[in-house]
Structure 1
Amino acid sequence: MIHHDFASDLRAGIAAAGETVSANGGDTVRLLRWADLGPCDHARWTQLSDRAGAANVFAQHWFMDAALRHCAAPDDVRIAIAADAAGRWIGLLPLVRAPRFGRWPVANWRTWTATNQFLGAPLVLPRAAFRFWRLLLDHFDAHADGALLIHCHQFAADNPVAAALVGLCADDRRPLHLVNRFDRPARRPGSEAAPDAKAASRARSLARRLERDHGPVRYEMLGQGDDAQPWIDAFLALEGAGWKGRAGSAIGCAPDTEALFREVVREGQRRGQLRIARLTTAGGVAAMSSWFVSGKRGFGFKMTYDEALRSYAPGLLLMRYVAEQVGAEPDTFFDTCASPGAHSGGAFWRDRRTMFDCAIAIGTPRRRRLFSGLMRAREAVRRRSAGPAA
């Protein structure tokens, strides 16, 4: 199994950023509500997406605009926009002001992500990552609005923009605390890691049993230019019929998440950035999986399966098919975007991507010392809760 070390990913990310730390006196940072963005702002966001969006499809205008429209309280989220002296956008990051940091009653700025959004890194021009973070952190040092920190969620250690944040804080001796980290299955370009032979053998056996008991097994992909609507309806119906529907957590159980899903799937299909695969038997659809593509990158989105066929693991069978489709393009990087502990068919994704959440101090030197004290107290509580080592 290939495991990429967190520090190695950060070093690679910083090297990929390829920019020295500098700030242009004409650069500006604005915090705007989504509702206050005008047509020119949306056009600049689209332009920024075209130039910088490959690393995080969820931050591209077509996805994030829909997410903010359907899943955000319009007065809560602020879009932090860094621009140069000519008004061209360097980067942006949605933020929300929160009154608590975990159990602690400490005001903070938190990166905002929508339900079913699996990367939180900002959208930043290539080779402008250090410049973006310098502008943003300087802004919040002067305009913290009572907050002690910025709480960043779901950053990838191998993302140059996220790595630049860590590197800049180290250079400036700005306190940064790692709040959480985990690895999730991925596929890296040129990976020579072979699929798990035992898992592949089990998948073949399950497919034979499924075909024997329920008729011919077929794998299908939604074609480019085809109507996505029937696939959307089938996905929502399949997920709603399972445990998520009974628990009220299926996409279709809430109008906002259903509207977001329908819109981004339709728009992704229109743009040629959506992929949906399904596994069918004589009885109908057994499993469905969706993902987005941006340049040479793929990002897992949503998956569901027929729970009546659980013993045949149709989700695992479909994930094997998806991995084969992705593997057919050897220069593609694929992030499964799987949650920690999720059954994501990890045996078919032999690489790993390290994700992390972090907290960054903002404000005066005194407030940075308060931040460091808070992090020490938080760590002490965590160690006590963990108890003695086994």
Structure 2
Amino acid sequence: MKIALISCFETYQNRIDDMEKYYSTNGNDVTIIKSNYLHFKKEKINNDNKMGNVVLIDVPEYKKNISIKRAISHSVFSKKVLSILQKENFDLVHVLVPPNSLCKRIAKLNKNTKIIFDVIDFWPETMPMEKLSRSFIYKKWKELRNSFICKSDYILTECNLFEEELLSTIKISKIKTVYFTREKKIDNIEYVCSEETIELVYLGSINNIIDIRLIVNILREIKRKKNVIFHIIGAGESKGNLLNLLKENNITYVDHGLVYDDLEKNAIFKKCSFAFNIMKPDVFVGLTMKSLDYFQFSIPIVNNIKFDTEELVSSYKCGINIKDYEDYSLLADEIIKKSDRQINLKLRKNVENLFEEQFQYNNLEKKMNLMMEEL
């Protein structure tokens, strides 16, 4: 088959890589169609580069994550993608959503082309903006997805929460959750701890959906009972706010900045008993990319993400769900207790089991095989 894989964001590259591997391994001719604008770096990819089976779509630049310019950029991408698909005779198009405008555009393809919408994020529901949620724009933004996603031949979702929400909202016959995959990063589980100090870590973008105050409140409560060091790996528009709150509360921290080397990351993780997987409570998400980054290094998490992640942490006993504790003092006691070397090593083994059973490539392969049979 001739297959097109479509993605507007480099943040979804892991999903594109997985799906390209799956389709190519099964003998299909795969073309990747993606934006030439890098969302995180806010810069364009050079169109002159030879990129094999990759087609780059030129889109307008934008600087603010929530802006009219970004909406225009997404609309241009969707329109140009449709134009390419209408000129080529693809047997199947696999589309990563958002942007929601892709649903409306690609639903216009002729019925000879099979369409798979792969929901990686829920816009605008994942954006914690109370004023926006009551607006006409918010309603129309949702409708771009909900009114047209059912026009596809199959829907994939990145977590069970998204699948359940779509099933409760739209009449859908074929839908399946397929988790992202990761490569295992360590072979030997290590935990090098100090009896005097507890070390914890946060990895990833520090933006407006991260509950910075909750992280600091937890650290402050632990500090009342035991010495604590907080490691930060990452950057983002809210990082300055985080550092200021840590200073105000006299919490010792180490700012590692952006770290890409796996050995360097592991050197930090093996000193930390837990990693924070925390977002603001009104963010609509069941599984974070951040948690997968933690799991591939076998580090337990302190978690407040509901649905998928909460259930995984509970069933695999691979961390601490915040909702299970009445106050920060009890939560701090539990973190201190489970920072003990022998207890924490058992937790790390549980994380390893979780990762191998849920987030390895063979799991995705099995689910994709079932989907292709249904198609």
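What follows is calculated from the coordinates using simple rules that are stated; it is not laboratory data. Not measured: the values here are computed from a predicted model. Cβ atoms are built from the backbone, for glycine too; each structure is taken alone.
Quick check for you: by Cα Rg over 2.2 N^0.38 Å, for residues 119-198 alone, which of 1, 2 is greatest?
Numbers: 1: 1.39; 2: 1.66.
Top value of Cα Rg over 2.2 N^0.38 Å, for residues 119-198 alone goes to structure 2.
Given a value of 4.8 for distance in nm of label points 7 Å out along Cα→Cβ at positions 207 and 359, point me to the structure among 1, 2 it was derived from.
Here the read-out was taken from 1.
Which structure, out of 1, 2, was Kirkwood radius over Cα pairs in Å, for residues 143-254 alone calculated from, if the result is 17.9?
Numbers: 1: 20.2; 2: 17.9.
The read-out comes from structure 2.
Looking just at relative contact order in percent (Cα under 8 Å, 6 or more apart), which of the labels 1, 2 belongs to the structure with the highest value? Can you show the working numbers first?
Values: 1: 23; 2: 13.
Once relative contact order in percent (Cα under 8 Å, 6 or more apart) is worked out for each structure, 1 has the highest.
One of 1, 2 was used to calculate distance in nm of label points 7 Å out along Cα→Cβ at positions 191 and 367, giving 4.1; which?
Details: 1: 4.1; 2: 2.8.
The correct label is 1.
One of 1, 2 was used to calculate distance in nm of label points 7 Å out along Cα→Cβ at positions 79 and 327, giving 5.8; which?
On the way: 1: 4.1; 2: 5.8.
So the calculation was done on 2.
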